[in-house]
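Taken together, the values in this text are just the output of simple stated rules run on the coordinates, not laboratory data. Bear in mind the structure is a predicted one, so any value in this text is a computation, not a measurement. Cβ atoms are built from the backbone, for glycine too; each structure is taken alone.
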Structure 1
Amino acid sequence: MTKKIKILTLSDHPLSPSGVGTQTRYMIEGLLATKNYQFYSIGGAIKHESYEPQAPPEYDGDWVIQPTDGYGDQNKVRELLHRWKPDILWFMTDPRFYPWLWDMENEVRRHVPMVYYHVWDNYPYPHFNRHFYISNDIIATISKVTDDIVKTVAPEVESHYIPHAVPDEIFKKQTREEIVKYKKEALPEQAQDKFIFFWNNRNAKRKQSGTVLWWFNEFLHEVGHDKAMLIMHTDPKDPHGQDLQAIINELGLADPSSMNVLLSVQKYPSEILANIYNMADCTINIADAEGFGLATLESLACGTPIVVSMTGGLQEQVTDGEKWFGVGIEPASKVVIGSQDVPWIYEDRTAKRDFIDALKKMLNMSKEEREQLGELGMEHVAKNYNFKNYTKSWDILLRDVHERLGSWENRKGYESWTFEEMG
């Protein structure tokens, strides 16, 4: 029997609904299906009811999840490294969360390769990340923007473009009869004939949740409150975002008889979200920074076109450079913001008029035009972001890393020292 490749992962909890957690789960589940891997996941980024290790029973012990606060710590990595003896350390999210891990890269990389699934939202080139990049054996990148950044800032580090993907057995186009049936079940009668815009994001500053509400209200004033509604699938009281219910009340959008804004606050499984994407006529994301934007990819997979800001990974979803799969809004301004950890990065700001005009464009399209956009979007996802290729790309890469770079007794390709010429 061939020995299974053992991979230690650090990321958002793989069973959490975040984009990072979801993509981690997709990668793990896809590779476990090959029967050639074992995973031990340190799952962070959320508060947990229990910190006891979890073992999804359907994988016969090949996947263990250890809940943690943050993304783990050096002692936890050391303990698992020497007790479980993984062949590869795989980790994912923004580099701001992993300086502690790169500080111990000489301890880790002498035994196992480090594979970093990198998330970065925007230019200018973050040269301040270079010392992080060169501390990995391999970097996988989630978007074309991120891929260009890594190849420019640290060209000597091996990198591979592996964009996000969604399972097509869940996120798919439903029949007209199924959509009508779900509308009748999910919406009151006065809303069933309205044009439905869908917004599915975390209620956080960069997602522009309050802006979407405020400008959507102005859009309604222009086209008529009887024409459209907005469904926002989010937590309206998220401490990292705005009080969306207060904004709805202030704008007079709380009247249930008008059904102009509907807050969806329950945590739905993917199958229910797929129903909502199918029920919607258009999905919106005008974040000022977005590494990829999983909700709009899910929408396109369901045949529902999108309105997005041309930032980060959103811009490669809405167009392939020739065809369009919705409306892309070019930034009205690019503001350089930053912090002590991130000295500079662009925030791509959308103009109100451009946003309202984009919604009008979608509203005024004929049903046939929108369906054609939806068909093109599904083809785009199937060609460039399909789940089969996602799993295959990770399988090829991780098997190659294991065979070429080895681990423990047969570790190759890493020296903990370098020669430098002194001037």
Structure 2
Amino acid sequence: MESIHDLAPEIQQRMSGFVNVIKRKGFSRPEVKNIESLMSGMLRKHDVHVSVLSRSLREAIAPKKTWERLSRNLRREGLGERMLAANTEKNRKAIREKRYCVVDVSDIQKPYAEQMEGLGRVRDGDKSNRGEPVIGNGLYWINGVMVDRTEILPVYSEIYGLDYEGRDHVSENSKILAITGMVHEMHPEVIFVLDRGGDRSEIITSLIEAGKHFVIRGQDKRSLVLHKDSDKKTNIEVIAQKIRTCHPYKSLKNGEWFDVGIRRVYLYGTLLWLVVSRRRRGGLSWYLTDGDGTREEIMNTVMEAYGLRWRVEEYHRQIKQDYGLEGICLRNYNAIKNMGVFVVLAAAFCARLPEHLVIQMLAVSNLLPRKRLSDIPAYPYYKIVAAVAYILQTTTKRRPQPLRIRIRDYFQLNLQLEGF
């Protein structure tokens, strides 16, 4: 690679691919122009402040005018949902190629904000005071991400205030089920992976009735029936401690070994499998699934599916750190929700770049550790995000040369013929 300028056209061409998709989905011309500007600014200067994005575009007008235009576009109701639908349609084939869909709920802490619409009481599990989660002002952030062993593909993301939308009888359960319904319609064989928050009667019952496959980590208070013709319920932890864990499994994340066991259980009269994993250093976990196949296949599927959740955790951490998502300071509720969609689509754009382009970007942007190409596969996504931003900030569009001074060399064969 001779110059960093050689990579910018390919990145810009991929950005134009998403713009062309939304043009065909009924977006108006002003919407397309503003979406392209916001996406370009987000990739150039990954930030959630509209003023910073406006200056990064370097338009031939005052940055204040650009800020006003982008702010008006962000306040459009339903813009983010339409963009997510267009992005999902664009990646329909890639969604069907992946086996798992991880649905996870995170949070955005805003302890000092007072003027933002939709703020409510949010529990922050990352911080603790004497072992108890910290509860303060903030917003919830729900994501649906397709995953496999090689890559991730965000299909849904939404920032919302539970108390704010609860006035319209919208709950966290309804949002989770809406994601599963959207993905299941497109990919009927997908397996949904949920944490303890998915172990709720409303969610599990709906998944079973709709014929959706799932892997859910069970809560401590869950009770199950051991025999179909019995009404006696037993606590899930009591059952898990008595299951023999004879099947060894090696973690995809760090190579740690687990001993896994399985047995049949019944929930609301439906046959499920209870899979138990025991760390060889200690610690017991249990999962509910409706998987098909042999016992060994079900155990491997459950361990692989839940083990891939760490990729989504890295994805959350990357967005919060690289894009400063918790620094969002918009007042309008629609603007907050739409900005969250732009951030996720920008991160998804970087995560979906092909491997050969990633290697070239990291090489020319001088972001390689110890200059070793072999270390690239183990790199988190923040390196890719930094490389894209560096390339787009460094390169600029070249002004076209006038036609009268262009070099016209068509490689014609010139022969000196004599005697004619």
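Details
- Value -0.31, calculated as log10 I(q)/I(0) by the Debye sum over Cα atoms at q = 0.06 Å⁻¹, assigned to which of 1, 2: 2
- Computed 3.3 for distance in nm of label points 7 Å out along Cα→Cβ at positions 174 and 318 - originating structure among 1, 2: 2
- Of the structures 1, 2, the one that -13000 was derived from, the read-out being helix-only ellipticity at 222 nm (-39500 (n - 2.57) for each DSSP H run of 4 or more, over all residues; to 500): 2
- A value of 1.25 for Cα Rg over 2.2 N^0.38 Å, for residues 238-309 alone, calculated from one of 1, 2, originates in structure 1.
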